[in-house]
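These are the structures in question, set out in turn.
None of the figures in this text is laboratory data; all of them are computed from the coordinates on show. This one's a predicted model, so the numbers in the text were calculated from it and none came from an experiment. Cβ atoms are built from the backbone, for glycine too; each structure is taken alone.
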Structure P
Amino acid sequence: MTNTTTFTDTATRTPTRQANALAERLEQGARALIAFASGLTADEWKAQMPHDGRTIGVIVHHVASVYPIEIQLAQAVAQGQAVTGVVPKDIDDMNAKHAAENAAVTKEAAIELLQRNSAAAAAAIRALTDEQLATAAPVSLYGDAPLTSQFVLEDHAVRHSYHHLSRIRKALR
């Protein structure tokens with residue numbers, strides 16, 4: 001898995017209200033995770049998440065590193081292309097590999113990647129039209145259910161930082 005990517009052409013047109021709203025929600029979640037992660041102590045950064053095994057630092061880096069993949073999946077659906085061959089075990093394997101490869105990630109590196117990749121993801125979302133957001137295609141991760149690009153964005157890239165931030169906060173209580 002790469003840490004950053006160049007998303008497909010983000011046209012210079014004005015984003016639609018819907019695309020802009022999705023991008024803003026992604027940016028809000030990323031900012032919240034960045035703000036929280038910035039205040040973590042060294043011990044908190046290295047703390048393992050209960051029922052997960054990954055450290056908090058690895059999870060922050062994970063959110064940043066998968067934005068490109070999440071956006072690429074949504075863009076494929078936006079073009080009417082089925083997402084095939086992706087099942088929950090693939091996600092688990094990808095996450096385990098990421099954790100092993102990034103066990104020593106620094107807070108600074110993870111936050112910088114989160115800033116960069118969330119900005120690129122938001123720009124890619126803003127480049128989508130309402131028609132593309134409403135386009136549906138089968139997605140293997142959901143039993144080949146025909147899902148819209150907007151759903152794929154909301155369930156992955158947009159919600160990802162909120163999901164992990166909530167879990168991290170609970171773990172540190």
Structure Q
Amino acid sequence: MEKLSNLFRKVKLLILDVDGVLTKGEIIYDSSGKELKVFNVKDGLGVYIIGKAGIKVVLLTAKDSKAVRKRAHDMGADLYGGVLPKEKVLSVIKKKYNVTDKEICFVGDDLIDIGVMRKVGLPIAVKDAPEDVRKAAVYVTKHKGGEGAVREVIERILKSKGLWEKSLKKAVFS
């Protein structure tokens with residue numbers, strides 16, 4: 001199998017599941033039935049930083065919601081929401097971003113993510129994913145979903161490419 005650092009270095013597109021990856025996998029409803037989600041701000045800054053490095057981020061979720069659309073917009077990520085099975089849009093995404101399977105990193109947390117994980121070059125599972133999902137991954141994060149897993153992946157991608165310091169200066173310190 002190809003060395004893990006080489007897989008991170010090849011990434012040109014980062015695709016993220018939402019619930020359980022960008023969130024802890026909980027859905028909160030207010031008294032009127034409105035759905036609320038809690039996102040990790042460090043993950044969001046990571047998405048912004050990797051975008052400044054020229055690597056596009058796509059959110060791919062089975063459930064579409066106003067909260068997810070707002071978060072995608074705020075982070076500068078594109079969104080494919082309400083998609084199931086998720087792998088059915090992979091060819092559209094590859095064409096739009098002009099990438100191959102080997103240039104895609106996908107981060108997932110649950111069984112409906114395995115189909116995409118089997119098709120990309122760098123399938124990643126968050127720490128608290130079920131065993132079957134972790135087995136489909138070539139890397140399992142040290143952090144749980146919604147608790148910095150995305151930021152961990154982004155840092156690994158940028159550091160493997162030698163872009164971490166430059167991206168920080170461009171995104172945060174300019």
Structure R
Amino acid sequence: MKKTVYLGLGSNLGDRAANLREAVERLCELGEVAAVSAVYETEPREITDQPWFLNCAVALETEQMPRQLMARLLGIERTMGRRRTKPKGPRLIDIDILLFGNSVVEAAGLTVPHPAMQKRRFVLEPLAEIAPEARHPVFKRTVREMRDALGKDAGVVKRVSSFESKP
């Protein structure tokens with residue numbers, strides 16, 4: 001049975017836009033990419049001494065289960081050259097599960113919904129574009145409501161382009 005999963009993608013090394021395009025193309029191996037937000041340029045958070053990110057959100061229709069999907073996403077990151085050398089540090093590609101239908105998962109290496117999404121403008125801005133009424137299963141608030149509740153200190157997020165699957 002297919003579920004709608006919302007993913008957050010980010011890149012701040014190399015050709016950031018090409019990295020996002022390649023990741024979205026690879027997601028097609030895991031199900032049907034139903035929607036992709038525009039691309040947003042965002043300032044780094046927590047570790048600020050690194051390049052700015054490009055971020056987007058993706059709606060994926062998949063039959064994968066949460067742990068299975070996470071393993072496949074980590075495989076895509078590795079195949080694309082991601083090396084996890086510094087937590088929250090620079091990366092070629094980062095793919096996070098934001099929402100997995102109405103599921104709540106707490107397991108080693110996987111927490112769904114993403115535990116910090118409600119605090120991150122760089123997550124909520126693109127996600128609100130493709131799923132404004134998607135509801136957080138724990139907080140019972142929509143993506144739009146969470147985005148609109150963010151303070152001014154939630155980071156700079158600028159829409160830079162529509163998503164293009166081909167360069």
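Looking across P, Q, R, the calculation of distance in nm of label points 7 Å out along Cα→Cβ at positions 17 and 153 that yields 3.4 traces back to R.
Computing helix-only ellipticity at 222 nm (-39500 (n - 2.57) for each DSSP H run of 4 or more, over all residues; to 500) across structures P, Q, R gives -19500 for structure P. When distance in nm of label points 7 Å out along Cα→Cβ at positions 33 and 113 is compared over structures P, Q, R, which one is greatest? Result for distance in nm of label points 7 Å out along Cα→Cβ at positions 33 and 113 over P, Q, R: largest is Q.
A value of 1.21 for Cα Rg over 2.2 N^0.38 Å, for residues 49-88 alone, calculated from one of P, Q, R, originates in structure Q.
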